[in-house]
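Following are the structures in question.
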Structure I
Amino acid sequence: MSFYISGSMNIVILALLITGVVFINGFTDAPNSVSGVISSGIWSKRKACLISGISNVAGVVGFTLLGGKVAESVVNLSNFGKNAYPCICACLTGVILFGIISWTFAMPSSESHALISCIFGASLASSVKAELIPFVSILIYTVFSCVFTLILSLFLSRRFKKTEGECIKYEKFACVFSSAAHGAQDGQKFMALYIILLPLKSLSASVPYLILAFTVGAFMMAGTILGGGKIISSLGNEIVKNDAKIAFLSDFSSTVCVFLCSLLGFSVSTGNIKACSLVGAGLGCRRKINTLTVKRIFLTSVITFPICIFLGFALTTLFTRIF
C-alpha cells in the first residue's frame, strides 16, 4: 500500500526529522565541547551549554559564509536519484534511532558517522550506484583526524608549562572555539540535507540558510542542556581525571584538528577527535587512562558504521514503498 503525501506535508515531516536529529546531536555529540570546562569545575553546566550553543551558531554561520565545504562532501556521498525525499527521511530516522540507543547506554556516539553511514546505506537501497570512494575517503579522514589530534595533544602536554590560573583562562577560550568548531562540522552536515533535497549546488549565505543555521544551533543547545549530562560525564572524567590543564590541552588540540578538517572539507567525528585528544593529554601529563572507557568509545565508533548502513538500507527500502 502506498500513501500520497502533499508537498506541504513533506516539508513538515522533513523539518521534524531534521529537528529531531539536531536535538539528539545536542545531547549525544555537542556535549563533547563542554565536557572539559564543566567537569573541571570552571563553568556550571547551564552557563557552559548556553555559551556553547551561541558558539555552535557562530560556527555554522561562519562556515556557511566560507562556502560550506563540509556540506559539499556530504552531498558528494549522496546518490539518491529520484528518491531523495524517502532516502533523506530514512537517513534521519536511522540517525535518531541510533542516537537514542547510544544515549541510553551513555555511549558517546557520532552523529557524523551515523549520518554518513545511513546515507551510504540509503544509496545502496536506491536505484542508483552508491558512492564508494567518498565513503572510503571519509573513513580515511576519520583515522587521520584521530591520530593527528592524539599526537598533537601528547606533544603539547609535554611542553605546556602554565599555572592553574592561566590554564583556567585559556580553557574558557578553548571551550568557545571548540563549540564553534563543532557547529562548523556537524551543523554543515545537517544543512547539507537541504541541498540534497532541493537540490542546490552549494550552500548560499542567503537569509533562509542563515535562519536555518541559527535554528540548528538553538536545538543543539537545547539538547545539550536537557540531556547532555550522561555524555558530559563519560568524556569529562571517565577517560582521564579532568582539571584545567587537561581540559585546555584536549579542547585546544581537538579544536585545531576540527577547524583544519572543516576548512579542507573533511567530514570527521568531533566526538572521536575529542576522545583522542583526552587520551593524548592524559598520557602527556602522565595521568591514568581508563582503558575500559576508551575501548567502549572505540567499539561504539566501529559498530556505528555497519549498524547505520543497515538502518539506512532497511528504512530506505521501507520508505520508498510508503512514499
Structure II
Amino acid sequence: MDLRQIRYFVAVANARSFTRAAERLHIAQPPLSRQIQLLENELGVRLLQRDSRPLQITEAGRVFYEQALQVLHRVEQMKAATIQVGLGQRQRLSIGFVASTLYGELPMLTRKLRHAYPDIDFQLLELTTMQQIAALKTGRIDIGFGRVKSNDRSVSRIVLREERLVLAIPPGCELARETGPVALDAIRQHQLIVYPKEPRPSFADQVLSLLHDKGIHPAQVHEVRELQAALGLVASEVGVCLIPAAARFRNDLAYRLIDDDHATSPVILSHRMNDSSWYIDAVTRLIDELYAEHPPWLDPAHDLIGDAASQE
C-alpha cells in the first residue's frame, strides 16, 4: 500500500465514479481501477460495490476512507511543518468555535495558549459545530469548540462541561419582574427565538428538543442566524430566547436561570480521531488549569440577580 493508492481511493470514494475520479486525477481509468483492485487484494476486503450506480462504499471501505483522510492530512501537515521550519516560518494552529464560547472559555484559553506557545500563530474561525466537523476532516482547522454532539467516526469529541441555560427576557416582560429561577413551562406563552437558523442540526435543535421532551410548545418559534441577532430581537421585545449562561453579554436584558438541572448545553472539544499532535494535550491541560481557577462564568448564577435588578 502506498500514498498514491490511498489518494486514488479517496478520489473514487468522493466522486462515486471511476470515470469522474480519473478525470479529476488526470489519469486514464484502467490504471486507476487496477490500483484500487491491488489495494483491495492487499487488504483482503472489498472497499467498493462496483455493481451499483453510483458506486457505493462498503462498510470496510467507509472505515478505510475515514482513516485515509487522516493519513493524507497528516502527510500534508508534515510537509507544511517541514517547509515552515526550513523557511523560518511560524507554525499555525487553527481553532474553530461557535460564538457562545467567546463568552466562556475561549478568550482565556487563547491567552494561555499564546503565553505558553509564543512561537505559534493562532487562527480563530467562527464556524457552527457541523461546519467544524467538515473543516476538521479537510484540515482547515485543527481543533473545534462546539455544542452539538456528532456521530462522525472520523472526529473525536470531549465534552468539557455542561453549561446551564438561562432565559433572556425583554425588561418590560412580566417574566422580568422576578429574579429567581424560572420554569421551562413559562416559555409556553411567548414567542421563542432560536439560533442558528442553519446549518442544522444546531443549538436551535437542542433547545427545541429539550422543550419537546417536556411537552412544551411555544406560541411561535422565530429562527435567526446568530446569537447576536437573537438577543437583539429579545431587546426589541419580539420574544424570549434560551441561551448558555455565559452568553449574557447584553446589559439591557433580564436573565433568569432555567429551573431544571437538565436544561444544559455541552461545550465540546473536537479533533480528528487518532490525532496525537502536541496541541491536543496542550489544549486539554490548559483547559483543566482554566477550570481550576473557577472563573465567574463557570457559575451559572453569577450576576443573574444583578442583571435583572439593573432593569428595574
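Read-outs: derived from the displayed coordinates by stated rules, not from any lab. Because the structure is predicted, anything quoted here is derived from the model rather than measured. Cβ atoms are built from the backbone, for glycine too; each structure is taken alone.
In terms of relative contact order in percent (Cα under 8 Å, 6 or more apart), which of structures I, II is highest?
I
Where does the value 0.95 come from, among I, II, when Cα Rg over 2.2 N^0.38 Å is the thing being computed?
Details: I: 0.95; II: 1.22.
Attributed to the structure labelled I.
Computing mean count of other Cβ atoms within 10 Å over residues 56-63 gives 24.8 for which of I, II?
Details: I: 24.8; II: 15.6.
This figure was derived from I.
When distance in nm of label points 7 Å out along Cα→Cβ at positions 40 and 216 is calculated, the result is 5.3; to which of the structures I, II does this value belong? Before the final figure, lay out each step's value.
Working: I: 2.8; II: 5.3.
This figure was derived from II.
Figure out for me which of the structures I, II the number -26000 belongs to, where helix-only ellipticity at 222 nm (-39500 (n - 2.57) for each DSSP H run of 4 or more, over all residues; to 500) was derived from the coordinates. Working shown, then result.
Numbers: I: -26000; II: -13000.
The read-out was computed on structure I.
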